[in-house]
Structure P
Amino acid sequence: MVNSTLDLAELAEHVVCIATRLIHAERGSLFLVDRETGRLRSMVAQGLTTGPLTVEVGEGIVGAVAASGDAEILDDPYLDSRFDPKVDQLTGFQTRSLLTVPVRDREGLMIAVLQLLNHRDGNFSVADVEFLAELGVPFAIALTTADLHREIVAREQLRREVRLAAEIQRALQPEGRADIPGLEIEVLFEPCHEVGGDYWDVIPVGNDRWWIVVADVSGKGVPAGLVASNIQACLWSRRTASEPLTSIVADINEILCRLTRGRKYATLVAAEWNSANETLTWVSAGHPPLMLRRNRSVHDYGATGRPIGLLRDQSFESEKASLAKGDTVLLYTDGLLEAGGIGGSNEFGLDRIRACFDVDGSPRDVIERLTVALADHIDGGEPEDDVTLVCLRRKGAEN
């Protein structure tokens with residue numbers, strides 16, 4: 001019977017039913033040992049309808065058996081200070097006797113604690129303890145197998161959900177190369193996990209204006225990706241607003257502070273391209289320097305405010321540049337800047353970025369040079385952080 005299912009809840013019911021029937025008990029409970037938390041959680045508690053019970057090791061009769069590893073027989077539980085009568089009061093059941101035993105596998109590792117209530121023919125005996133010790137081995141093997149199966153199924157479900165989240169994240173990005181009048185654009189987006197904390201976007205805001213955004217949320221994976229999605233939603237919801245970018249970034253900072261309470265923050269560059277007057281205006285919230293190449297020289301522009309999500313009531317400044325034909329702009333996240341040695345002498349660094357950028361060529365050429373240089377720098381390894389590159393060039397003759 002115990003080998004007939006891999007469903008952990010169903011198996012736990014089998015274990016308790018077998019034990020109560022063979023030992024002639026009225027009711028039973030089974031508590032699994034959680035190796036990560038050190039607690040015991042009831043998988044079966046016959047007669048109780050209020051939900052699973054959680055017991056600390058050392059707490060009550062079940063916790064005492066888990067702590068000592070020795071079985072306990074109580075002929076009158078109410079005389080034992082460790083016995084909690086609340087369950088009896090809640091269910092109307094009268095506990096007259098208790099047998100509580102550890103369930104061990106072949107190696108002696110405790111898997112669970114089994115508790116039986118009220119022997120139908122009198123009191124529990126040492127023979128009952130010995131009999132359950134023999135039953136405990138196949139019980140433990142079956143429980144361990146079912147628990148591992150549950151973990152495998154849960155991990156596979158999580159992998160499917162993460163893959164779906166990654167697909168959704170990529171679907172929310174502009175398809176291919178975004179079409180921005182007057183600009184060429186090339187992008188590299190490489191999360192180090194399936195779901196990334198980097199975010200880039202091109203948002204049409206009307207009146208010959210487009211927002212080009214690059215953001216980097218602290219941390220990696222799904223939590224960072226969720227925050228990035230919130231930033232994206234905030235920006236898109238404000239695309240028809242008349243306020244300047246400085247005000248919009250300040251508002252997003254307030255929202256992020258409220259949502260994450262300082263546990264997550266993001267660096268961000270939000271740039272507005274005006275194709276009518278050929279100007280680029282940007283706000284940089286704690287982001288790595290924006291680079292502009294014109295007249296065969298590279299100019300760096302640092303942050304115009306703090307990262308968003310750390311402190312409330314922040315104000316932000318903006319910078320502006322008129323782009324002549326061939327002027328090229330590079331935006332990137334610190335996954336490129338710090339690759340190979342965060343904060344150390346071996347990080348990719350601004351000088352390498354500048355060297356790859358300070359060469360004539362299209363945005364695609366720039367991205368390819370940076371990609372090759374990064375791969376050489378980390379010597380075939382995998383980046384330890386998300387890497388996003390966005391290169392823009394004013395259409396026309398190269399400088």
Structure Q
Amino acid sequence: MAITFEKCVLGNGLTVIAEVDPEAQTSACGFFVRTGARDEPHALMGVSHFLEHMMFKGTADLSAEDINRGFDEIGARNNAYTSHEMTVFFAQVLGEHLGRAVDLLGRMMRPALRQEDFDTEKQVILEEIAMYEDNPFWVLYEQVCERHYRDDPLGHRVLGTPETIRALTRDQMLTYFRDRYSADNTVVALAGRLDFDATVAQIEDLCGWWEATCPRRERSVPEIVGGHFEQRSERVHRGYALALAPAPSVQDDRRYAASLLAQILGAPENSRLHWALLEPGIAEEAQASFDPHDGIGQSFVYASGDPDRLEEIWSIIEREIASLVDTIENEELERFKARAQTQITIAGERPGDRMQRLGRVWTALGEYRTLDEELDRLRQVTVADVRAVFEAFPFVPRTVGMLAPAPSSSAASTG
């Protein structure tokens with residue numbers, strides 16, 4: 001039997017969508033809340049991610065142990081994540097356990113937000129921030145983002161800063177929760193073996209009382225001016241270079257060409273940066289990617305290696321970017337299109353991945369696109385399309401950051 005798409009909007013505005021596959025053995029459910037780091041006031045930076053943690057701390061009638069044990073009892077693969085634009089809570093289970101998974105997810109979406117849990121989890125968040133501060137990639141990425149977007153919330157750190165997390169109060173979190181975690185700002189995505197009507201009725205019982213708040217997102221596009229900075233640190237022993245540049249938004253159909261362009265430049269295997277930097281041993285890491293956001297997108301380039309060769313590494317990256325559009329041939333493009341189609345199709349065979357794609361696309365665009373439609377859009381990308389997107393978004397203005405050992409650290413590492 002064919003996979004069918006179903007949709008229902010509850011009276012309070014909560015949207016339920018599904019790809020029903022009677023032949024699947026598993027089912028997946030995700031609650032997609034259209035809120036993330038870019039929706040936070042600067043003083044509350046990190047509250048979305050903090051809230052993600054608090055969802056697992058219990059409700060008025062469920063303890064944290066009840067929630068964890070409940071998922072364990074049905075063998076669920078469950079988790080959550082926060083990005084700049086959405087916060088997602090999901091579970092994948094055998095088909096017969098979907099009802100229990102939906103019940104647990106729906107109930108935990110209305111947490112108790114107890115002060116004692118808030119105080120305990122605040123220390124967990126601070127420890128997580130400290131852990132990321134030990135990762136040179138994340139240190140550099142966050143600094144580049146802050147300079148790239150300047151005062152715009154797109155430059156916010158998803159985890160927040162030690163200062164914003166320490167200053168955050170439970171009452172501020174509650175206000176943010178009530179405003180952003182509303183029925184009309186949430187999408188429930190389902191995929192796999194399921195009875196859609198019965199599941200909608202269950203979600204109506206669980207979530208039909210949620211309020212609608214008509215939350216809004218600031219979607220003005222910030223002016224990007226680019227720039228270059230260098231930083232030295234005694235905590236690193238390798239050299240790191242990272243750059244961001246404007247790219248098509250998630251609403252822009254040129255994103256398919258932009259995605260392929262990024263893959264040609266910096267995919268893990270057989271890309272331009274692979275052959276220019278990794279294969280000859282000039283760099284240890286080199287990659288490029290494309291990340292479309294609501295109203296704006298970004299291209300990303302990253303490399304690491306011997307700090308004494310960092311300038312050489314970056315000059316090669318700039319050379320590859322400059323020559324990229326004029327040297328792309330159809331055969332190369334077709335190879336990367338085939339790889340992308342394979343990855344998408346493999347993911348499409350798993351209800352958990354279908355649920356993620358379904359929920360993310362609807363949350364971002366408010367529309368449904370089948371797997372075949374996505375594949376067709378990729379197949380239709382031509383060399384001319386790739387060149388056109390490069391001309392419109394030529395990796396400039398770009399914000400470039402470099403991180404290298406402090407002189408004392410460098411001397412110690414070579415002594």
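P(r) over Cα pairs in 20 Å bins from 0, in percent was computed and gave 23, 33, 22, 19, 3; which structure, P, Q, did it come from? Intermediate values should be presented prior to the final figure.
Working: P: 23, 33, 22, 19, 3; Q: 24, 54, 22, 0.
Comparing all candidates, it corresponds to P.
When helix-only ellipticity at 222 nm (-39500 (n - 2.57) for each DSSP H run of 4 or more, over all residues; to 500) is calculated, the result is -11500; to which of the structures P, Q does this value belong?
Going through each structure in turn, the value belongs to P.
Taking 18, 16, 10 as the value of semi-axes √(5λ) of the Cα gyration tensor in Å, for residues 38-101 alone derived from one of the structures shown (P, Q), identify that structure.
This value belongs to structure P.
One of P, Q was used to compute log10 I(q)/I(0) by the Debye sum over Cα atoms at q = 0.15, 0.16, 0.22, 0.23 Å⁻¹, for residues 158-269 alone, and the answer was -1.16, -1.17, -1.23, -1.26. Which one was it?
Comparing all candidates, it corresponds to Q.
In terms of FRET efficiency 1/(1 + (r/R0)^6) of positions 214 and 246 (r between Cβ atoms, R0 = 35 Å, to 0.05), which of structures P, Q is highest?
Biggest value here belongs to P.
With relative contact order in percent (Cα under 8 Å, 6 or more apart) derived from the coordinates and found to be 22, which of P, Q does the value describe?
It was calculated from structure Q.
For which of the structures P, Q does the calculation of FRET efficiency 1/(1 + (r/R0)^6) of positions 206 and 302 (r between Cβ atoms, R0 = 25 Å, to 0.05) return 0.25?
Answer for the origin of the read-out: P.
Computing distance in nm of label points 7 Å out along Cα→Cβ at positions 62 and 230 for each of P, Q, which one ends up highest?
Q
Of the structures labelled P, Q, which one yields 1.0 when distance in nm of label points 7 Å out along Cα→Cβ at positions 46 and 118 is computed from its coordinates?
Label of the originating structure: P.
As an exercise: Cα extents along the principal axes in Å, for residues 94-197 alone, calculated from one structure in P, Q, equals 91, 34, 16. Which structure is it?
Going label by label, the one that fits is P.
The numbers here are math on the coordinates, done by the rules we state, and not lab data. Keep in mind that this is a model prediction, so the values were computed, not measured. Cβ atoms are built from the backbone, for glycine too; each structure is taken alone.
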